[in-house]
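Once you scroll down, you'll see the structures, which are given as structure tokens.
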Structure 1
Amino acid sequence: MAERLARILTIAGSDSGGGAGIQADLKTMLALRTHGMSVITAITAQNSVGVQGVWPLPVEAVRQQFRSVVDDIGVDAVKTGMLGTGELVAAVAELLGELTVPVVVDPVGVSKHGDPLLAAEAVEAMRTRLVPRATVLTPNLPEVGMLTGIEPTDEAGMRAAGEQLLAMGARWVLVKGGHLAGDASDVLMGDGHYEVLTAPRFDNRHTHGTGCTTASAIAALLGRGHTVPDAVRGAKAYITGAVEHGFALGAGIGPVDHGWQLA
């Protein structure tokens, strides 16, 4: 009998262009040999040049998707992404409170193209309701600014922001430094641990989906039983290869290659 795959649930928005959101999450989970499941929080009309429309789903639709998956199939780890509204942030935080499995929170605020994906009134709910549910919180630098007011320009600033996010209740924080110049360096903090993870920066503009992919990879590896540091290191290796192999699609910014290891 085949070994059971780890069951990983993504709670996020749909990206019609296939590079980020639910679609990126499920591709990542497949590439890392886990079984991906989904709770869709919003529909977006989205392509390589931007987001043309966003339609949040009703809270009851989100609750029922969660119940359908968790009550029957079960789950080994969860990743959250785009939630959109304060009402949805609060509802998802409440649902996650039922679980004892690792939760990776990607506090999505804006798209790769700068389009807003989180209502201003939802930020406080993110800080007070969802961040404390995070086994691992994975903000990029604009999201760090959204949550803390700190705009890091170097490792010291990333560490200061990480300490503030830990104080909000996250168990571990991965502050992603991809918006800074030089190598792609991230800071991992939590449980007395401090580590800087560095990877080369590639001359490739096709990086749509990096945040979703990183968080999903961490969730997949946690669901497979890895420790947080090992899961983050494995996710860093996976996203580095995916970015290196990112490809042109449409007229704008193409996606990372989620299947780069499978070629």
Structure 2
Amino acid sequence: MTPMSPNKRSSSKRSSQTLAHGADKYALYERAVQDPPSTRELIEEIYKSRRNRAPRSLREDFCGTAALCVDWVLSKKDRRALGIDIDPAPLGYARRRKLPSLSESQRQRLRLVQQDVLVPDDQLHDVVVAFNFSYWTFHKRSDLLRYFLNAHAGLNKSGLFLLDLHGGPDAQYELEEATDHEDFTYVWQQDIFDPIGNSTRCHISFSFPDDSRLDKAFTYDWRLWNLGELRDILHEAGFKRVDTWWDGDDDLLRPMKSATNNVSWVAYLAAWKN
């Protein structure tokens, strides 16, 4: 048998690699889950609903790859953002892939910090956010209250603390949902739900046209907090007013006092310091 040349050998090695093997899970997550400009516009809309100016400073807890923080400082020259996450991997991704594209002045207005969101921050902000249900990592009420107290302390007098949540009967069942994108499929899996502790384990996977799969790229061990108890804990933490922004029948988010418990829903809680 004739030995393969070095070029043929490397070509064979390349052809054996799958699309999943070369995939970047953080880039896929941003494409499948996040839409920073739309999220920023929602923050602005909710903030302006009770304040007569646009918000300038943002703290994003559980910021991951800091996509929202980057969009925030790009949107206006007077805006600053602080991103906090305990995991060094997504922060490293942000520093490698996002910060180099910013100007010097933009980088000066963006700070990324690796720390627990329970650690007090020495700055005051117009808005603190915790999105993608990330605060559900707190299973104990005492821990969640402690986090809400920290968010309250990190806001200026007119500040807004904004959370998202999902619910409905589907949130309590095992299920798998696939969403097709141009070159991959996003797969959301609810693996386990325990009604005693209201705990749930969920996964995000990605599949590709060559039938390869990035299985359980992200796994979440959450408590499924309901809207009413979250409102109660926010008030206990000192927030003077908590508005529920709900997606109505016309697909527009607005503050609502009551709503229909659809099979699946997503809402936002806007907690005001004053």
Structure 3
Amino acid sequence: MDQYRVFGNPIKQSRSPFIHQKFAEQTNELLNYQSEYVELGAFELAVRQLIKIGGKGANVTAPFKEEAMTLCDHLSERAKLAGAVNTLSFKDGCIWGDTTDGDGLVNDLLANKVALLGKRILLLGAGGAAKGVILPLLEKNPAKLVVANRTVSKAENIVEQYPGKPISSCSFEEVAEQAFDVIINATSAGLNGQALPISEHVIQPNVTCYDMTYGKELTPFLQIAKKRNAAKLIDGLGMLVGQAAVSFNIWRNIQPDEKKVLTLLRKEMSV
């Protein structure tokens, strides 16, 4: 049976084994996908051991996405730009690296009937989560994509990677001077008690608010968006299933039905 893993630290909370098992059942693929806790400093060893037993691939979550990149013999263009890898494939004696987060996000937005073409998009944060979604967002030809961050230089470094594209950077304070159609939260604001980094007034009734994080209840960011009567509130669970579907397709060359698995996952999480 083909072996797959998701490596992380922590990893107990991972929904990936559930998602990939459902994908496998749905597509009649025979595989074994398990989560594996990896000690800091032992990531490369874990990958090599998986390869040694004939493993076909692995997903990578925090804090190993950047380290995963350094192990790869071949990288996709989007992984190079993201500076991180969340999907490893082992074939022809090589390690291939890709990042599927951005496609997962974009596919979820489109599934929720959120238009991106010609729209004004605000991305909050300039960390790994933000970097991984920028190329797929730009490929949908928005009017503009603004990357806002507390440390503006980090956002500026991202923008420099996309010369000639409708992308710019600003501070969280400067966001208040602009109007947007879609706001995507790629920060952990609210989850650790921090206040929303931007003025609430940026969230207008015509705006779609998307949070990359998720939970049983609305995230703090989405709670504020609801209070502000935002047009749509979307959490990151669909992105999680979506990025997994892209990984599954890379490994098995079969596109699973994301919607069915997302429905099952929401049902399980509500128990």
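Values quoted throughout were computed directly from the atomic coordinates according to the rules given, and no laboratory measurement underlies them. Predicted model only: the values in this text are computed from it and were never measured. Cβ atoms are built from the backbone, for glycine too; each structure is taken alone.
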For this session: Work out the source of 14.8 here, i.e. which of 1, 2, 3 gives that when mean count of other Cβ atoms within 10 Å over residues 177-184 is computed.
Result: 1
Exercise. Suppose you compute distance in nm of label points 7 Å out along Cα→Cβ at positions 17 and 169 for every structure in 1, 2, 3: which one lands on 3.4?
Worked result: 1
